[in-house]
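Okay, got some structures for you below.
Throughout, read-outs are computed from the coordinates displayed, never taken from laboratory work. Keep in mind that what you see is a predicted model, and the values were worked out from it rather than measured. Cβ atoms are built from the backbone, for glycine too; each structure is taken alone.
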Structure P
Amino acid sequence: MRINELKKKILFFAGLYISRFLINVLLLTVKIKIENPEILEKLTKENQNFTAVFWHGKMLIGWYLFRKYNSAALISPSKDGEILTNLLVNWNYKIVRGSSNDSGKDALQKMLVLADKKMNLIITPDGPKGPAEKMKAGAVVICKKKKLPLLLSGIRMEKKKRLKSWDSFEIPLPFSSVIVTYSNPIWIEESLSYDETNEMILKAENELKELNKT
């Protein structure tokens, strides 16, 4: 094996396991306050599975929020996605690998099957490559096809590190606070036309932007 290939494998291994450990330690110090927990509690009590979304740049807290809710995650098939997959498996997620750019149709079908199994579907609707805070159709289409409520998740970090990435990825600082606000469940009528569905996507996008404003 060449030295450069060995270095790449070592770095990849470090990304998989060391980063997972550090993230878990960091999030143990973060205080998460949910402003309206009764919305999620009601869905859970009624045994109603749902599709929850949050922006890609907020996903560290977003994935952490739904780790105990019998959840499935749609993750990019890239190497970065492999690191995220390792973290989410540790958080008890069922993983579907795919994206809207390549294997989107196959991934969507797998998510629909998991919806039939009463799993909650967790999606970053502007991922995996953006544009940032521009909602793609996948989450709304799933809710329309399977009659699931769409739950928008606003995530506001008190103190954070914002990376210079396409999604302005946010990392909460140790011992800081995070405020989470859920939307009321949004039901997508199965009878909506193509244009009406697009209007619902835009409406959900705008509401999610509002939920993230400080």
Structure Q
Amino acid sequence: MNKVIISPSILSADFANLEKEIKLIKDAGADWVHIDVMDGHFVPNITIGVPVVKSIKKITDLTLDTHLMIDNPEDFITQFVQAGSDILTFHYEACADRADDVIKKIKSAGIKAGISIKPKTDPREIIPFLNKVDLVLIMTVEPGFGGQEFMHECAMKIPVIKENAPENLIIQVDGGINNLTSKICTSLGAESLVAGSYIFKSNDYGRAVRSLL
């Protein structure tokens, strides 16, 4: 993959002006929209759900990159697919004993499947699933809140995944991504970067996006 895929996380966007914010990130050169769905159980925060995804789908043609930080993700796949998600990423830790079934359910709905791991999870645990998913999301902060500091040791999971992944697998990194940490991740083999605060808290979204590349 030649181009790094930039997926701004709307967790840090101005929700009162979400349509405008999404238009601005598209104009800035973003490729995807990263939508963080949190349930207050799997992570200690509650964010957005199906109605917001459905609304976003109506106002953009950017790829909707939906990240489920929720318990029992299999119970919500159909709703998020129908709402317009193009990629659905679930957490391995939420359903380790049935991850295969979750992947099959997402893929059978005709969209791309992603699997994510938290900072304390050994990347070798998900090697059996790498040939079954389209994307692996490596968290470089504890999921739940934006604006956290990048955990350098988590970036070292990227080469482990890279060494065991099929050629077409997208390795995505989320957490504390800025103009410096982005270079660390891409140098190790990351192909997609999720950035929230760094983009949405900047004065120039275009410059922020370009600096990640």
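When distance in nm of label points 7 Å out along Cα→Cβ at positions 81 and 97 is computed for each of P, Q, which one produces 2.4?
Label of the originating structure: Q.
If helix-only ellipticity at 222 nm (-39500 (n - 2.57) for each DSSP H run of 4 or more, over all residues; to 500) comes out at -8500 when worked out from the coordinates, which of P, Q was used?
Q
Right, here's the next one. Which of the displayed structures (P, Q) returns the greatest value of distance in nm of label points 7 Å out along Cα→Cβ at positions 41 and 169 on calculation?
Top value of distance in nm of label points 7 Å out along Cα→Cβ at positions 41 and 169 goes to structure P.
With FRET efficiency 1/(1 + (r/R0)^6) of positions 49 and 153 (r between Cβ atoms, R0 = 35 Å, to 0.05) computed per structure, which member of P, Q shows the largest figure?
When FRET efficiency 1/(1 + (r/R0)^6) of positions 49 and 153 (r between Cβ atoms, R0 = 35 Å, to 0.05) is computed for each of P, Q, structure P gives the biggest number.
A value of 27 was computed for relative contact order in percent (Cα under 8 Å, 6 or more apart); which of P, Q is the source structure?
P
When you work out distance in nm of label points 7 Å out along Cα→Cβ at positions 105 and 177 for each of the structures P, Q, which one comes out largest?
That would be structure P.
Which structure, out of P, Q, was distance in nm of label points 7 Å out along Cα→Cβ at positions 33 and 145 derived from, given a value of 2.6?
Comparing all candidates, it corresponds to Q.
Next question, about the same structure. Computing mean projected area of the Cα convex hull in nm² gives 10.3 for which of P, Q?
Q
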